[in-house]
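Dropping the structures in below, format is structure tokens.
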Structure 1
Amino acid sequence: MQPSSEPSFPVRVRGALLLGLGIVLANAGYLHWLWKYFDHWGIWDWDLQLALFESARRSLVVHGQLPLWNPWLGGGTSLVGHPLGNSYSPSFLLPLVLGTIPGVKLTILLYLSVAQVGVYLLARRLSLDTLPAALSALLFSWGGVFAQHLTHGHIGWIGYGWVPFTLVALHGMTHRIDAKNVGAAAFFLALAWLDGGPYHYVYVPLFVSLYAAALALRERTLRPLLALPLLGAFAIAIAAIEVVPVAEMIREYPRKTIAASDFYGVPFEPTAAGLLYDAFLSRAQAHDPDLWMPYVVNVGAYVGLLPVLLAAVGLVGRLRTAWPVALLLVVVLLICLHGTLPIDPWQWLHRLPGFDSMKVPMRFRIFALLCLALLAGFGLETLIGLFPRIAPWIAGGVLAFVGVDLFLVNAPVYEAGFSIPPIQVKEREFRQHRNSPYRSKYMRTARVPLWRNWPSASLPTVMQNVGVIQDFLPTSWPAHALHFRHRNYPGSEVVALAAEAEVVEFELTPNRIRFTKTGVGGLVVINQNYLHGWTVAEGRAGEPMAHEGLLAVPVPAGEHSVTLTYRPLAFMIAAPVSALALAALLVITLRGRKRVGPPPSSSPGARAHQARVAE
């Protein structure tokens, strides 16, 4: 009896761990600019994103409260309902445990590796061999899209790394729609939303639906399309803890855009050919300051000429298997190239709910990069098939050349992302500022010019425990709070309107406001924007209300200690839904494992059969 040629389980685990370590080390080298200035803070949109992370972390670590309300930004706003917040996503774990700055940078490293694994598995599902699949994974993660957006501060783009896992699960539904595959697809779709931003809520379902349609055509079955409503509903349930509060916030304070909005910020009208060249072939993406903001941020997706040629070779050489991916690429590019071609799907999409708040259709290019990376993998496999004797040399040479080229062009993009030397701040008593007092220091000390963007400098104000009213908000959220130098500022963050009444003491924490009022009855006004969800937890007081846009509560005459808490209904409903959905997913996963027996090769009978076949 011959021993089984299949590696033992410990050997497979050890191999997987070594491979994972190699991927992480390669990505760490690619992201070397993050480590060179490891303690530096982020510029542009990074400042807001880091402030949101710090707000959530401060709520939990300092005050022992869930990240629900954010008193530090915009005059007070919902933190759980912020479209750019990541307070209840896996990407918040490292910033929570390690601190905001180191945690965010290590999160980028982790999620870039996750994206590579996902694309590798997807490429293998498409029957690509190991090295062509590795090329696809490298192109997607090191391609210019992630470099541009993560440098600019769009941390939500790491959520796109979960999309390939959703597509892998879709492949499992071509023969049968079962709970295991639906649960897996829903789980990764939910992660894409939780770790993502507002674009993910509409862009990811659109691409997953397009991929399901292409897969249905390829396999000649409607099962992937029929599974979409199931996995979509399950994904919404899993991600409800974030999706529902954000949806409520956007519904109450919507952001409308016009379909013609390109937001390229350049004094020329890009053509279709120009956009494609600047996106995938231009090597000036990290070195041309005149094109850096915001054109290249929204267009850059450098892969280089060789992968484009390999994609063409793959389409010709593997037409029977590659044509659905090529069809997807055409559809995605038609959406991206809005206003430059006679056919303009973006005009139709922008009329739909959700899409009407989106701008810059070229941001959909993340999926063009995915399709191009897969087609390049098909191209490499075609070359290997044509020259089998030198296949390892061809594959190794292509991977080395592409890797070095992407490193030289896209790795330097990350240099600009974290360019603010850390500022030492001391915690103060909370009060509202109109603008951050650290704006000028940001401007003076930044390693790259900031004059072309808003230097909000919100991160140090959160660390200092002071509020900033004029801050970037992605919706039409109005700021009614008064800064302490405003002519109508009453002299305190909590005041009684009646002249014969007085607030003798108060305490402001993220979700809890305590105060003691004496004197006649009347309104007590807190210098925070009003939003539904505030309730009276302790003390004699009426229902919280809006007074000139600020949070107010009527308190009767006499001395009363009152505690207000922020418990938005959307969160209180959504959190149990997410918990139940995750519990259901766990049950589905455990039941699936019980039904699956040991691999055939692990049983003595199976090994004996394999030995007889080998003989």
Structure 2
Amino acid sequence: MRPLCLAVLVLSLWPFLARAEAAPCAPDSHVTVRQGDLCGAVSPRSDRVLVYKGVPYAKPPVPAQGLRWRPPQPPENWHGERQALAFGAICPQQVGNALQGAEDCLYLNVWAPRRTSSQPADLPVMVFLHGGGFTAGAGSLASYDGSVLAEQGQAVVVTVNYRLGALGFLFADHAPGGALPQPVPGNLGLMDQLAALEWVKANATAFGGSPDKVVVFGESAGAMSAGLHLFSVPQAIPLFRAAIMESNPLGVVYPDRRQASRQGQSFLRHLCGIKVRPADCHPTPADLQSYSLAQVFRASGAYEAERMVSEADAGFPQSMPWGPLVDGHLVTAQPMNGYGRDNVVAPKPFVFGVNANEGVAFAAMTCAAFASNDAGPNPDPREAAQCLPVGATASMMSPQWYDGAITQLYGKTGAAQVRAFTASHGGKPYDAQSLPGTSYYNAAAQAMAAVVADDNFVCANLRLAQRVAKQVPAQRMHAYLFSQPPLFDLYASMGTQACSPANGQVCHGDELAFVFGTLAVTSAEFGGTLPVPAADQAVSDSMVRAWTDFARDLTMGDHWPAFTDGGMVRRLAANGTRLLAGGELAAAAHCPQLWDRPRSRN
């Protein structure tokens, strides 16, 4: 069984993968990039936008070229004109019970306003990094269509594929049997993102964009990536000038080399196979290239299942089986340190924000994952005991499992402090024994949702912002709280109704269709409200305008003050787009009372 992690959003969106259109090259789409001539098509969503799909930004990282588990190499030139009319392959990932994608996947897509050759190349460039827990996702999801941002915001929009899972984030400096002839460096997915940013900077002018106005934005794992590039990756300093982080679970602590090395050895043990003794498991470079993709994913599944049994925090953002590490070379320190001693000292403006109910999806999806086909015909009884199947639409979590999970996270003493915490109104928001529960999850799931949202998202983001404000008093930041209830349910296919419009929860990822201006197509795909209500469309239009304004001039409009101006947060909702004090948001999440205080892990 695959652990539940930040991939749940992209897995739920997967049926909505954008279809390739057979449109011919537009007469005015011919451009020249470093690798050769390129042409694209008119966007189906706007005749004022050109789209270039499946543009290679690196050599295919395929075994035939010896490039699997190696850093990305510059793309090859091509002869003649390349027609960029279809999306490239998605990077290999598990979609339901099927393995999809191909290792030849390092492609990006560009949406650009139609312009005359006499107009200067001075448009802002927005590079989007997709979410999916570093195990799923692609830049070709239809919800990430850049047409509206490009047309309404007059910006060049780029979406990127990067390597995922073991292929993108395995770190292996030793094998179970001893030395590894050719170590796997880890952070390859981040290196892919850097290669894409280098390509964008080198070629932005071909699409009317300015290489000096590149802004990185991302959601979930994409926001984590943006935060790493912003604070902890020195190589990224010259490649962009600002960042937007949507729903970054900053409470996640990235592993160091020692921790990642242990995880890498565990994966290699499964890759070598049960017929190979651990002492004899030290794959050669040729071995690492020769394993089939199916073998790689079987080993990954076994490794992830092993982690799930040994770690009780599955379902929390910390339980990601794959992701970046602090290697001291590419990633120098934890981004939560802001511009600390070991982090990048090149302050850049940034936007950060969270959704009103970030934890709901994580709590609700935990039991849905246990009930899925991933569990196989003989599910582990230890997994089955974690959920109480009370109803088809409700996520009912075992209180004992919840207690074990927070003990894993915070230690015995720290978990006791969390459970015993009493809010000013007298309630205990994190105690599974005292909460009443709701129609869509019981008290334990409700407590888990509160822990995830308050600790990992709200308090961690505010804490980082306050730290940066002290480190760099002139640093420009903007903050938001997205509170507009959804028109559709991104998670219904995963077996839960917790995030349905009827329940009014603003779940992880619900802001994406508003940011990209894809409310109508997303709602149509997920059986949501159509036509899109004017109030929702107005929220989307304001977010498109704010995001592109920030990309253009590093402000969010006249009525959106910087966070540093009194710690103000903009609430985004049709029924109350108003300013909140950061302290008000922090108090509601119990940050100063609990989460910002050190906790013993005894």
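Determine which structure produced the value 15 for relative contact order in percent (Cα under 8 Å, 6 or more apart), calculated from the coordinates; the candidates are 1, 2.
2
Have a look at 1, 2 and say which one yields 2.1 for distance in nm of label points 7 Å out along Cα→Cβ at positions 518 and 574, as calculated.
So the calculation was done on 2.
Work out the source of 25.9 here, i.e. which of 1, 2 gives that when mean projected area of the Cα convex hull in nm² is computed.
2
With distance in nm of label points 7 Å out along Cα→Cβ at positions 38 and 238 as the yardstick, tell me which of 1, 2 scores highest.
Looking at the calculated values, the largest one is 1.
To test your reading of the models, identify which of 1, 2 gives -9000 for helix-only ellipticity at 222 nm (-39500 (n - 2.57) for each DSSP H run of 4 or more, over all residues; to 500) when calculated.
Label of the source structure: 2.
Values in this text are rule-based calculations from the coordinates and carry no lab data. In this text, all values refer to a predicted model and were calculated from it rather than measured experimentally. Cβ atoms are built from the backbone, for glycine too; each structure is taken alone.
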